[in-house]
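Just so it is clear, none of the values below were taken in a lab; they were calculated from the coordinates. What you are looking at is a predicted structure, and each value in this text was computed from that prediction instead of being measured. Cβ atoms are built from the backbone, for glycine too; each structure is taken alone.
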Structure P
Amino acid sequence: MHDIENIELTYLSPDDYDEMKESMIESYEQMPESYWKRKDIETLISKFKEGQIVIKVNNKFAGCALSIIVDYEKFDYRHTYNEVIGNYSFNTHDPNGDMIYGIDIFIRPEFRGLRLGRRLYDYRKELCEKLNLKGIAFGGRIPNYHKYSKELTPKQYIEKVRNKEIHDPVLDFQMSNDFHPAKILTGYLEGDKESNDYAVLLEWDNIYYEKPNKKAHTVKKVIRLGLIQWQMRLYNNIDELMQQAEYFIDAVSGYRADFALFPEFFNAPLMAENNHLSEPEAIRELAKHTESLVLKFSELAISYNINIITGSMPELKDLDLFNVGYLCKRDGAVERFEKLHVTPDEVKVWGLQGGKGIKAFDTDCGKIGVLICYDIEFPEVSRLLANQGMDILFVPYLTDTQNGYSRVRHCAQARAIENECYVAIAGSVGNLPKVHNMDIQYSQSMVFTPCDFSFPANGIKAEATPNTEMILIADVDIDLLRELNQFGTVRNLKDRRTDIYELKKI
């Protein structure tokens with residue numbers, strides 16, 4: 001995973017066929033002849049391009065998902081695979097049908113463990129919502145059933161897999177992706193000896209399905225935020241620190257969060273080993289860990305399929321010390337941001353310098369901005385980000401006293417109103433008695449919204465318990481920002497008097 005630079009999800013092309021065939025032979029080693037012929041792939045692409053998806057890692061074929069649209073009522077619950085695909089003619093594909101039927105999905109063995117299969121399933125779900133279809137169905141193999149077939153019926157086997165008494169690699173994965181067993185199919189896939197020729201009809205229901213005369217949503221509108229209210233505690237080494245970080249990433253990823261936000265200087269406990277040094281020397285020693293921490297966060301973003309905002313860390317650049325953070329995207333890309341305004345204490349004690357870059361970042365959930373702590377107290381900066389189209393502003397911070405926290409909190413809430421955006425703030429709690437200048441922390445992580453009828457009256461979407469280690473999960477609806485911008489009671493962005501004042505980035 002150290003060498004992963006890019007993960008791409010794109011439409012399958014006939015040019016991918018040779019690599020696809022090789023991947024299928026590797027993936028289905030128990031059925032080495034079970035690979036698609038070139039003419040079959042060309043037919044599928046010509047009939048339903050959006051349903052044929054490939055996932056590539058560093059431009060190498062890593063997995064694939066194939067599907068058609070069917071009129072579900074035409075298929076008896078006891079159908080076979082050949083019946084579904086029209087004996088490889090695919091004349092069963094109906095653009096006016098009501099269900100996506102998955103006819104294949106696989107991940108090349110060398111890329112397993114990166115949760116790429118989940119991305120393929122998530123794409124199908126989003127496609128189903130986009131096309132306003134009732135749901136997704138497919139016949140799922142039960143490859144471990146042959147080990148238990150003498151003592152368990154297929155129904156009993158499925159129940160034990162559901163109860164985690166038996167592990168089935170295919171069925172476990174499908175059920176973990178919200179597919180539910182609907183029927184046992186006999187003689188479904190010819191030659192599937194591992195499953196004893198049985199399969200499970202699995203279904204996923206599109207709860208957003210509407211009658212065809214209504215417009216279907218084509219863009220993801222609800223974004224789930226995961227804020228990490230981090231407990232400052234001593235760690236023996238960087239591995240222990242990242243073990244705790246991964247624990248929280250795993251937790252928020254388990255709730256299908258799109259973003260994980262860490263606080264400013266979350267890695268400060270590592271300075272304890274250098275507490276015998278002066279404060280400027282100790283933080284410069286801490287800066288030596290930054291490169292490896294960013295690499296690890298990028299790996300976790302890919303593995304857990306979540307965008308991670310790393311909080312902030314010290315970084316040396318040409319002997320100058322900056323407070324920086326990174327946006328590690330789940331597609332493998334990494335973006336850098338700097339703290340622009342440094343506090344008098346940061347200058348006096350550590351010799352920190354302010355950065356210069358102001359940029360809104362493109363993500364798979366729209367445009368976001370990141371400002372570190374003190375930066376949120378300067379309204380011009382977030383307004384520049386709003387001018388670039390920012391919808392969500394993330395603020396990792398570190399405050400030692402309640403009055404310091406109040407400055408960050410109230411300024412962040414003001415930025416949400418001024419810029420018609422969501423603002424998420426996350427800080428640390430606890431104390432570090434063995435780290436100079438980092439003795440105590442005070443925090444209450446929160447998600448703020450504009451104040452209008454579509455939002456909470458007090459402008460607070462969610463709030464953590466003060467000074468307690470925890471995660472905070474909140475959903476934010478981007479469509480509500482669009483409605484606010486056009487039809488809000490007040491329209492802060494539209495009503496600016498640009499005829500008498502102007503804000504420009506130099």
Structure Q
Amino acid sequence: MKKIKKITALLLALSLLICCAFTARADGDAPEKSADIFRVSCTVNGDPQTSRGFTWYTREIAKTTLTVTDESGADAGAQISYRDAFEWEGNYCHQAKASGLESGKTYNYSINGEPFGTFTTDDGDDKLEFVVVADVQASSAENFEKGANTVNAALATLPSSEFIVNLGDFTNDSTNEEWDLYDEAFSAINASTTLVPITGNHDGFSCEYWFRNMFCLDESESVEVKDGINYSFDYGNCHFAVVNTNDLISISLAQLKWLKNDLNSTDKDWKIVCMHKSPYTLGKDGKWPDAMYLQKSFTKVCDECGVDLVISGHDHQYLRTKSLKGNKLSDDGTVYTLCGTAGSKRYEIRSFLAGTFTKTEFINTLIIQKGGYGNYWNGSDWNSTDEKNIGGCFNTVSIEGGNLTFNSYILSDELTDESGERLITNTDSFTLTKETGKNEITFTGDNTTSAAAYTASVVPSIAALGAYAFGEWLPKFLFILPKIIKVYIEEDTF
């Protein structure tokens with residue numbers, strides 16, 4: 001129903017609905033008093049060699065302080081800058097940035113003297129390892145716990161991981177109750193590492209400012225902050241650009257301009273884009289124009305700027321494309337990976353999309369989970385089953401010099417290994433190889449977007465999306481509509 005409402009809004013060319021009001025209240029002069037501290041997170045914010053962002057909440061108005069120490073317990077000498085605390089949905093949000101840290105060092109952080117977590121700064125070398133998960137999207141304590149089990153399995157599989165990329169949809173409805181359940185399940189995980197959070201549609205669309213108020217990120221170049229945040233950072237020999245796919249339902253022209261400039265402003269060897277919605281999918285959201293518009297608009301930027309890898313979520317299945325450029329097979333292109341779901345909500349394949357919105361010849365690996373069984377697509381049979389594919393999905397990335405290796409795993413719901421532990425199956429693996437030292441900086445200007453410039457881009461952005469929806473998406477949709485109806489009648493799948 002949410003998708004139907006979104007497409008109706010699209011076809012009528014209406015503006016986005018604003019469902020949540022943002023109110024801020026500084027408590028800089030509030031009296032100090034004891035308060036429970038919860039929803040603590042440490043996030044990338046600016047240069048990962050020297051800084052981190054922190055968020056925490058209290059139930060009552062309270063002055064709180066962040067302290068960063070080295071492994072010996074000595075004060076790290078970090079410069080701490082605070083955002084004025086403010087009331088948010090009945091609680092109080094606190095955010096701070098610690099800068100002036102040393103590269104390649106492990107630090108501990110405390111809030112009001114209470115130890116909460118640890119992180120290690122980037123050492124700047126050309127070796128990097130990290131974990132990727134997507135779409136926990138839970139509502140109950142049980143399902144949040146299942147998601148946390150998947151992430152714990154990821155960290156056990158790659159204990160040298162330097163951070164966790166979470167591709168969005170942390171909760172289902174972005175309510176206080178759900179974020180508290182998320183915190184209960186993930187607090188120990190969040191205390192052990194750095195997060196790289198990406199805005200999902202359940203984090204920012206029709207629940208404005210929740211994402212901004214849950215994670216302290218670098219907003220300096222974000223084209224807007226109401227529905228999510230776009231930002232970037234360098235880590236080792238890799239440049240990461242984080243895209244917000246809630247921006248005007250899909251992606252605005254202002255953000256596409258930002259992305260192009262951002263990718264051209266680095267000479268790092270590897271370029272990775274992280275986003276929620278995926279431009280290539282055979283899941284339930286692959287039939288709507290907001291995601292499919294990314295094939296037309298977003299992938300052009302990847303082609304022009306030499307992006308090596310795009311990692312995305314949203315459609316709760318695992319899909320990896322072959323190397324693509326100009327929406328065609330190319331050895332000199334970008335690999336797009338839809339990273340499955342760490343949670344328990346899984347989408348079956350929509351076979352009517354194959355050959356229409358996502359060409360089957362583009363697909364290298366596809367793993368689909370439905371109800372009580374898992375599908376593995378072998379290139380011709382959509383219905384071959386493998387019980388090992390039923391479970392939470394996590395992914396690992398290892399970069400060293402000119403080699404990038406990506407592995408995808410399933411933590412089985414039911415099966416166990418010889419030691420009695422939940423079975424972990426390596427379902428996909430690939431390596432990208434390139435000659436290093438070849439990328440050049442071609443953009444050095446100001447890459448911020450003023451409020452006026454963003455406002456000026458709104459109508460052209462909606463017009464571009466509308467032109468795609470009516471001119472390209474709708475004819476394809478109408479063409480496969482009889483098949484969609486047939487599948488819906490026979491399989492109750494839409």
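Between structures P, Q, the greatest calculated value of mean count of other Cβ atoms within 10 Å over residues 48-55 is seen in Q.
Computing mean count of other Cβ atoms within 10 Å over residues 328-335 across structures P, Q gives 14.5 for structure Q. If you line up P, Q by distance in nm of label points 7 Å out along Cα→Cβ at positions 344 and 392, the top spot, with the largest value, goes to P. Among the shown structures P, Q, from which was the value 17.2 of mean count of other Cβ atoms within 10 Å over residues 40-47 calculated? The read-out was computed on structure P. Between structures P, Q, the calculation of Cα Rg over 2.2 N^0.38 Å, for residues 64-311 alone yields its largest number for P.
Highest-scoring entry among P, Q, by volume of the Cα convex hull per residue in Å³, is P.
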